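Some structures are shown below for you to check.
Please treat every number below as a calculation from the coordinates, not as lab data. Everything numeric here is computed off the predicted structure, so don't read it as measured data. Cβ atoms are built from the backbone, for glycine too; each structure is taken alone.
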Structure I
Amino acid sequence: MALEEDIVSLLRRRGVLSSGELLRALDISAPTLSRQVRSGADRILRIGRTRGARYATYRNVAGIPSRLPVYRVDAKGTSSRVATLHLLALGQHWLQVEAGPDSIFSGLPPVVVDMAPQGFLGRRFSETHADLELPRRLQDWNDDHRLIAIARRGEDCIGDLIFGDESLNRFLENTPTTISHREYPAHARGAVEGGTGSSAGGERPKFTAQVDMRQLIVKFTVGDGSPTDQRWHDLLVCELLALEILNEHGIPAARAQIVDVDTQRFLEMERFDRIGERGRCGVITAGPLDDDLYGQRDNWPAFAERVAKDGLLAKEEARRIRLFDAFGQLIGNTDRHFGNLSFFADGLSRKPVMRLAPVYDMVPMAWSPDNNVVPPLELPIARVRANTLDVWEEATRLAQEFWRRVADDARLGAGFRAAAKVVTDKLNKV
């Protein structure tokens, strides 16, 4: 028993270790180690069944099992168990996949990071689920807090995976509720006052909803008529126009439409990680994937080059990312961060082969209010770089069309349309 305690203590201090590392550190023989592992199977975990097997011990996280079942929801809404997430000492995790290679992570797997509450929708998660006793501010959360949220209230996270029996049961017991456009203002008030929905990121006010057979993310203005509110009225139309132009040119973008109810404007976008009433598909954003594989988080074209070089993304898809980046520059989208670039992928794979998801959050954020300060309608200068040289001409044509439509759209304020006309004239001279 004393030797078993020594093994467990060592694994708690140093994390996952190979058999050789254990043998050297404890000065014991391989047969002795095998006997201890068999007798202490509830505390000593063997990872792998070959000579390259490694060993770990579990850590305890309040309210959830150390062996967390993972389920996948398919396009028809049918769920099945596909993996187990083992919670190991020192914050490590072993993702044991039933039909694929396993992976050990020093922190959370990228797909779990993506699923955790974040942005506007996650801001009041702790208040809404006070029984989980999580820190009030998301910036104070650690990985264990994220696991608790996902395992116990993770029935509507992005993508197609559900972690834990409690969250799966919530999904299975849930009956989708369809709402009408007239109910949008009430849902907007609920979102501002503390309602939560999916873990979809982004700081702009939004809520999730189902209208008819469409599962939506709905952005909205407050409708108070202030200069800030009017600017967001204009920007939501700009976002719609950008998405429409890309789709019309055969470049996949989120499908969206504007809905005005009284003084409020809503932009509803169909979720590309949802299919029908209950179906789902796997997605992952560039951020946590890059953190795990490369640790760069520099810019979209550089990320595209990395994953294409590693065979995770087709070259044409990488080119499309460069086009998104150039188009974003030309329309003043200064918010081209790694959470705004998503892929259809198997979240259980350490190096998934990916397909670019529809573009979203493509809006002139250079003109967005900051702390209720409405900036002047002046567009930052966009400059071609080596990594966007091959797509700059096409991106310029798309941007010219975008600004022409903005200048002609009666849903936008006169000042905004006049500024768009100036930008159009400048781009036409390029």
Structure II
Amino acid sequence: MSNEIVIQVESIAKSYALWSSPAARLHGPLFGRVGQLPFLPVVARQLCQRVSHHAFRNFFALTDVSFAVRRGECVGVIGRNGAGKSTLLQLIVGTLQPTSGTISVTGRVAALLELGSGFNPEFSGRENVYLNAAILGMSRAEIDTRFAEIAAFADIGDFLEQPVKTYSSGMLVRLAFAVSVCATPDILIVDEALSVGDMYFQAKCMARIEQMRRAGVTILFVSHNLQAVKAICDRAIFLEKGKLVAEGEIGRVTDAYSAAHLHETGAQRPAAASENAAEFRSACQPLFARRVTERTGRGDARYYECAVFQGGREVDTVLHGADCEVVAWLQHVTELGVNAEVGIVVRNLDGLELFAINSFFLRQPYPPQPPGSRQRIVFQFPVKLAPGVYSVVLGVKVPQQGEYWDKVFNAAVFRVVTKAGEFVPGLFAQPGKVAYFPA
């Protein structure tokens, strides 16, 4: 990855006029123009300007967003629907202009934004390949050379000669993505379009994106699938209500997004629980607090320590092939009734969730707990993970209430090693057998 900046976004904002009514679209600008006529009395001009002003309000899809992307980086853009992700990408591509701020982009850009954008529905797939590739800056000779590759990647058969208006959404995204990735762009921008394709095509696209990333192509990737973002991106940008909330290392930003989402979707906790949780939070062990990257929940219960054990002693390195235990200590701020569940998720350093252990799915319900009580919870599993570093996410919730009482990211970190440096193919040592039979 180079230190050269290929995308520089500086203090951009994008606003739209939201009209109070359809009629206001007409009389608002009209009264605004009339209010500028110099021969009208001052009172009349002021009245016209006031009517024009109240005909609409400005909505800011983006506000004061700044970041830079280096050549060869793969950056995920995450956020809820309406956070401003698509608007940001359209500004970078140039299909929209910012209300304020500046954007500079260096290199050939291939963008997969709105489904079917850049395609003429009356043209055939073949004609649209030539049209779309020309828009991306390819010459006729380049398109001729790469057409067979584009057709093979899209894999839509004879429909390539049919009008695009007859295509399904899946066929359309196949063709659009094939043109984008075969155009040898310097910058590839993908905005959630891959979710339309079937699972086989999605896997094919993810493999090609990974191939392009290794080749040094700069990628901006928008998706609500955090696992996909974690799998291919080096870092992430988190947008919320048009503002840049977090930017940086992929695990930290996705944790911040998960924490914000969980916190906002749940019910408000009782005032007494909030006060007790604040007192308890100050008493949490400092080592635990320093490990935690993000935390969310109502605060009715709080984890205050987590550690990994193997062979009866606390460790930070566990041996592959042996059993180990993740032990968590939980304080109950308010009464915890029936049907509560506790669990852990083990992730790699890219934030990919590898497996979970949950009391609900194990049919081992967590017992009711009185206020102020504490519980030591032991999660046991055989270590089948490949050598590497992994982290633990803790959770406790009552499913009927929907919100976590406490969810802690990066509660514990441990390393897996093998005896004498043995090789483990893949992420897991999955047991299996091979058999041979005459064909």
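2.7 is what came out when distance in nm of label points 7 Å out along Cα→Cβ at positions 80 and 360 was calculated for one structure; which of I, II is it?
It must be structure I, since only it matches.
For FRET efficiency 1/(1 + (r/R0)^6) of positions 48 and 344 (r between Cβ atoms, R0 = 35 Å, to 0.05), which structure out of I, II has the highest calculated value?
Working: I: 0.75; II: 0.00.
Once FRET efficiency 1/(1 + (r/R0)^6) of positions 48 and 344 (r between Cβ atoms, R0 = 35 Å, to 0.05) is tallied for I, II, the winner is I.
With helix-only ellipticity at 222 nm (-39500 (n - 2.57) for each DSSP H run of 4 or more, over all residues; to 500) coming out at -11500, pick the structure among I, II it was computed from.
I
So if we calculate mean count of other Cβ atoms within 10 Å over residues 240-247 for every structure here (I, II), which label has the highest result?
I
Thinking only about volume of the Cα convex hull per residue in Å³, which of I, II has the largest value? Intermediate results must be reported in sequence, preceding the final value.
On the way: I: 154; II: 250.
Structure II gives the largest value of volume of the Cα convex hull per residue in Å³ among I, II.
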